[in-house]
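Listed below are the structures to be examined.
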Structure P
Amino acid sequence: MVTLNVLDLLEKQGKSKYWLYNQLEINNYTNFNNLINNKTKYIKYEYIEKLCTIFDCQPNDLFTIKNQISNTNRM
């Protein structure tokens, strides 16, 4: 499972979610909230680019991959 590390990045920089919401210029707070809380299934390249610019980081810094063990592959 891929997760977005935005909340960690905000905490490291001492910024608020509201600050980021204004920086990203997303027109719907619910969509923004779903995005930063990993409750969405996709993210636009536009937002990845904006997040990298805002946090002065690379896309690799935005994401974490968490391994999930599948019960279907077990014998």
Structure Q
Amino acid sequence: MSGKRVNREHPDYPVYISKCKALFAAYQRQIEEEMEKYPEQHGRDHPAYIVTRQLDREKNVELRKLQKEYSYLFTEEA
């Protein structure tokens, strides 16, 4: 199985993780606000699903940008 490992010892690792956490928190807040508009609804039929799915996609795009910016922190794993 192959994958990538992150170098947690690198001095930029805390900066990277901090940015990741801030990114996730910002999008999670937006998703929760959207879901709260319809407190009685649940699941994929939720009226906010389209909006929250788009927010999730945007978050993933931003995360990939961060990963690319900090690509030197990641190494291939055999």
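What follows draws every value from the coordinates through simple rules; no lab data is involved. Fair warning: this is a prediction, and the values are worked out from it, not measured in the lab. Cβ atoms are built from the backbone, for glycine too; each structure is taken alone.
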From P, Q, which structure was Cα extents along the principal axes in Å = 50, 24, 21 calculated on?
P
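For distance in nm of label points 7 Å out along Cα→Cβ at positions 41 and 65, the calculated result is 2.8, so let me know which of P, Q that is. Working shown, then result.
On the way: P: 2.1; Q: 2.8.
Only structure Q yields this read-out.
For which of P, Q does helix-only ellipticity at 222 nm (-39500 (n - 2.57) for each DSSP H run of 4 or more, over all residues; to 500), calculated from the coordinates, equal -20000? Could the numbers behind the result be given before it?
Values: P: -14000; Q: -20000.
It was calculated from structure Q.
One of P, Q was used to compute distance in nm of label points 7 Å out along Cα→Cβ at positions 25 and 49, and the result was 3.1. Which label is that? Walk me through the numbers before you get to the answer.
On the way: P: 1.2; Q: 3.1.
Derived from the structure labelled Q.
Suppose relative contact order in percent (Cα under 8 Å, 6 or more apart) works out to 49; of P, Q, which structure was it derived from? Before the final figure, lay out the partial values.
On the way: P: 49; Q: 62.
Source structure: P.
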